[in-house]
Structure 1
Amino acid sequence: MKMLKITQEEADSMFVSLSQKYRIIAPVEKIGEGRFSNTSLLTYDEVKSFGEIEFFKKTYFSPKEILNPIRQSLFEFKRKDIREICELIPPSIVFLRACDINAIHVTDAHFLNNEKFKDIYYKRRRDRVKLFLMECKEPFESCFCVSMGANKTEDYSGFVRKVDDGYEIKVTDSELENAFSEGTPKDVEPAFVEKDKNPITIPGDIEPSLFENDIWKEYSKRCNACGRCNTSCPTCTCFTIQDIFSENSNNAGERRRIWSSCQVKNFAILAGNHDFRIPKGDRMRYKVLHKIRDFRKITGFNMCVGCGRCDDVCPEYISMFKCIEKINKITAKKKNDG
């Protein structure tokens, strides 16, 4: 383990050393590319120096596309032949906050932690990524990560803090220590958010009567089923499979895995054209209860990490936080009514 204080010049030298082996991906601010005029887009992208990294603002999008691409080719096929596509990403370093590292643990639970089935496509990408922690000393406006138990982590290969005259670095991965050969020894430990601006209690047992509560009818009126909440969420992993045939042949093509959303039309459609979640409020109910109850019953931890991105991106101002708050009030009233 190494703990260092480095200057900007030393940081530039170390970045060059790291980038010879790793692609480095981190939060960046893209000036003028936001949703509205003269606004910036905060997102993840490959960086060419530590100076490009945005350490202090929350990204609009999550980094999940690095491990779980929007469109991923699985294999090519012909009439009597299937050829797997071994799609590998370069060895990569990704800068993440604690909530997003915990979100990767959720994705691992979906794709890797099932003893009977491990997703080889996800595993190949996961094995080639090292995680660098970025700290949050104070919570962002829409975050509730402390309430969700996602505010802290010890799962990181390195930690980097931006300070006025350089960087403070802690390296825990022996494979990376050689790249950090300069600098002054200094005790460095990450700071973690200890309290949400608006703490929330996660509901325990939820009675079946909640399924028919008027809360979901309200969301049926408000939600426009755009799916933004799913695409921005770091733990949503639903996908569909499509066979794309060659323009030149109906006997050859490619199978792709493509992001899907539990909020869009026909997501829950079954054989016989039966769809059991037609009202938009029913889809909202499915998503929320999966995030705060169903997943936890299986794994022991919450699927939602409290990053607040779904609240940030919803065009109808539907809030996961407020929905949980409403569920708590309904549950408390039930108990009081006895």
Structure 2
Amino acid sequence: MVESLSLGEVKSKVQSPKTEVAKLDAGINLSVQIGKLRMQNPVTVASGTFGYGVEYARLIDLNQLGAVTVKGICLNPVRGNPTPRTAETASGMLNAIGLQGPGVDGFIKKYWPFLKELHVPTIINIWGTTVEEYAEVARRFDALGGVGALELNVSCPNIKEGGAQFGTDCKLLAQVVAACRQVTTLPLITKMSPNVVNIAPYAKAAEEAGSDALAITNSYPAMAIDIKTRKPKLANVTGGLTGPCIKPIAIKLVWEAAQAVRIPIIGMGGIQHAEDAVEFLLAGATAVAVGTANFYEPQTALQVIAGLRDFLQEKGIADVRELVGRVQIAR
């Protein structure tokens, strides 16, 4: 299995990717800074859409990404939801995987030996069902050494609070970020929930509690029904909606959050082309993540990087950061 191979062994077996990210012309800078995390370009992948990196190593050169963001990890192994767990929708997809994962120990044993050999940083998405669980997972990864950053998935229910989502309660959100901040010096990226009326106060709460950046946005709760069987298309009944259909909403959330905070934002939601990434940057994102497109075109992230370079050259822009927040809005 691929998971048992070292990075060198995977590289010896990998086919030449369809898309090569050419060396940048002199004077053009694609690198960005997310807290203490330096990315060689502003493109990563969205957690949950790229496995643990090793699954895509035969398809693309991972070292050309800005960072590799892995699937969510909690303290203990999770089996996830019953199948069917995915369903295609118009311009998107539904998923209800159920945060399946190997737990901290399983991840460190099975995947970290591969990831730590990459030349680009790894962003580990973490979650828990209590504030204490979040903090313990953060502490464990802080002690591991070599981790690029932690992404806090706050779209999870707090079992001590009757199932309230951390990301939809400013107080709980701040508690999670603060608890993790106390146990790690790693950059913290809070992945915001989209299920709020106004994202600004939640963005501010995360920033004030010690988050180094925000990731916007997570999937939207949704449902689809098979009209022939009259049953939901997902065994879990509802799931998360992702893909191109959510991009305009995600861009709006990025723009609103960017007006409220000073920390960097990683924008995501329906990115398929470099033009989509530029929209997020103009709205206020410093970096972007490719998600659903990874399933049907694994080369997408590399194509976006190459397209961003071409866009900068065409427009005579020397630094990708010159695009950040430069949307022109008449007042």
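Since every read-out is calculated from the coordinates, none of them should be taken as a lab result. Note that this is a predicted model, so its numbers are computed, not measured. Cβ atoms are built from the backbone, for glycine too; each structure is taken alone.
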**Request:** Output the label of whichever structure in 1, 2 has the greatest value of FRET efficiency 1/(1 + (r/R0)^6) of positions 165 and 197 (r between Cβ atoms, R0 = 25 Å, to 0.05).
**Result:** 2
**Fill in**
If distance in nm of label points 7 Å out along Cα→Cβ at positions 109 and 269 is calculated for 1, 2, the one returning 3.1 is structure 1
**Prompt:** Just checking, which of 1, 2 has the largest value of mean count of other Cβ atoms within 10 Å over residues 45-52?
**Reply:** 2
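Once volume of the Cα convex hull per residue in Å³, for residues 125-308 alone is calculated for every structure in 1, 2, which label goes with the largest value?
Working: 1: 227; 2: 136.
Largest calculated value belongs to 1.
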**Request:** Please state which of the structures 1, 2 yields -9000 when helix-only ellipticity at 222 nm (-39500 (n - 2.57) for each DSSP H run of 4 or more, over all residues; to 500) is computed from it.
**Result:** 2
**Request:** Can you spot which of 1, 2 the value 22.1 was calculated from, given it is Kirkwood radius over Cα pairs in Å?
**Result:** 1
